[in-house]
1. For structures I, II, calculate relative contact order in percent (Cα under 8 Å, 6 or more apart) and state which one comes out highest.
2. Out of I, II, choose the structure whose coordinates give Rg/Rh (Cα atoms, Kirkwood Rh) equal to 0.98 when calculated.
3. Comparing FRET efficiency 1/(1 + (r/R0)^6) of positions 73 and 265 (r between Cβ atoms, R0 = 41 Å, to 0.05) across I, II, which structure shows the greatest value?
4. Of structures I, II, which gives -0.28, -1.11, -1.41 when log10 I(q)/I(0) by the Debye sum over Cα atoms at q = 0.09, 0.17, 0.19 Å⁻¹, for residues 177-320 alone is computed from the coordinates?
5. To which of I, II does the computed value -8000 (helix-only ellipticity at 222 nm (-39500 (n - 2.57) for each DSSP H run of 4 or more, over all residues; to 500)) belong?
Structure I
């Protein structure tokens, strides 16, 4: 099950209470205070795990509690500290408080650790209140409550290339041809109900990750169709690959489809249309000599300043050059960032 947004209630452990105790030893008629302090409550940590790809655990475990600290004991024995709770999340997870917009933490690499709620302090025992003028204290402190908050955990896939376009343009077929990913493929809209990740091996030294983002439609940034639940997954990509159905059997206008996708990306986040973008028309095997539409798309790509490729994902035509262009663009981006 792919789950990319959950609400989680996290409760750190309460600190143990301090103890009131006095020494009782043979030969020591007036033993002093020896009540120990309570143990601290357990804290909760989130740890990023590259082998996880969903937040489904929190769907079935929305409330998580760390252990309480043990109470202090006589003989100056401190209570045992409550055991910390470590919860694993996928790389790409962001953490926000339920009613806040600020990102508290963003897991962008494996094995990052974030203290999300801290356990309560253990209370003081009466031994800690003793002084030269207060030799038999009976004061003690109750352990502090651990922090408890509601959080929103949101997963945004981390991929080098985001594959965008209308439903049924062949995105799933393309990703299945250039990577080992095997998404569901069928001849109807919205076949892809979850984003798919695939690793593309360019050569012995180079590879990159491509994400097949479920189809966008007009009004997607407002939640229409599959809406914003999947638009967020293109936010982390370095390159956007526009895939457009050029076949004569589509009832859609490919130029208009491209403009709609660009408008939806900009409406969701103006930063998206400033990314490196590549223009690819698919299903050229169905043109059967009808090249007029192809020339029109070339002019559009040239006008937008995007590299243009004509491919058939099904027949594996033109895929080598397209993959090489994506790899070379990623290399240039990497060089500029160093």
Structure II
């Protein structure tokens, strides 16, 4: 089905979250809209870590915020354990939200500057009580220690911490309600390199300890590869490629994926990406290009790329690509 992305969805019994044909638009003035997300589909199995990558402005964070209903959704579905979150409202949506927590990209802006850190972390527990975890002094101190914040600093306010420390506080707050799905929106971008590894290891430890399922958003493909089981590559509101992390890095099929891989500093790359560099800026999401949205920057683009949106094609086990001319195909591809 051309352009729908439905072929990207797997048929498995352990699928915990399914995003189907998600469309998110924001009005600009009277007669224009920003096409932030255009028909994005993917799924997430229980216990899996899904990496979501792409350049700034491709819609990664918009997808994340839409999953937890912080953005208005024009159309599409977000299925969580058989419930369509798009259709839920009021109390029904409120009951589900503790299961889906988010670590925001801007750690300082995501924290209430007027509240003490201890109150920020415990707010969810205070609201939900025993239904989603037990509030206790020991519990708050445990969370603070887990993310590397001295519990003695619990009476301080966010402005008394660095950006990296504020991100740690945000992680502790997200873990307080024992969520099932943790959405990490650039969780290490504000941290020093030496601290990034600590936070990534922390997330892996929390995932194993509490049985978390993660969506990990980043523009750093090296980081995403190390933490993800599967990866979704996005460009200008569309999905370009989805596949297992190792397969996607070793056998990238979409020219845009290869371009992203070419940007990774790698002393001994496993993939020849010498021809993967791209030039130019991302087109405006207010007036995205016709056909394949990547054709204005793609070295392989031709007339069909400019006029027709590519179909989603299966190129291997659990590996799909939306491209008229997948790189180094080797075999004839059929739409799925």
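Only the coordinates and a few stated rules stand behind these numbers; no lab work does. Everything numeric in this text was worked out from a predicted model, so none of it was measured. Cβ atoms are built from the backbone, for glycine too; each structure is taken alone.
1. Working: I: 15; II: 20.
If we compare relative contact order in percent (Cα under 8 Å, 6 or more apart) over I, II, the biggest value is for II.
2. Working: I: 1.24; II: 0.98.
That value comes from structure II.
3. On the way: I: 0.05; II: 0.65.
Between I, II, the highest calculated value is found for II.
4. Clearly, the read-out refers to I.
5. II
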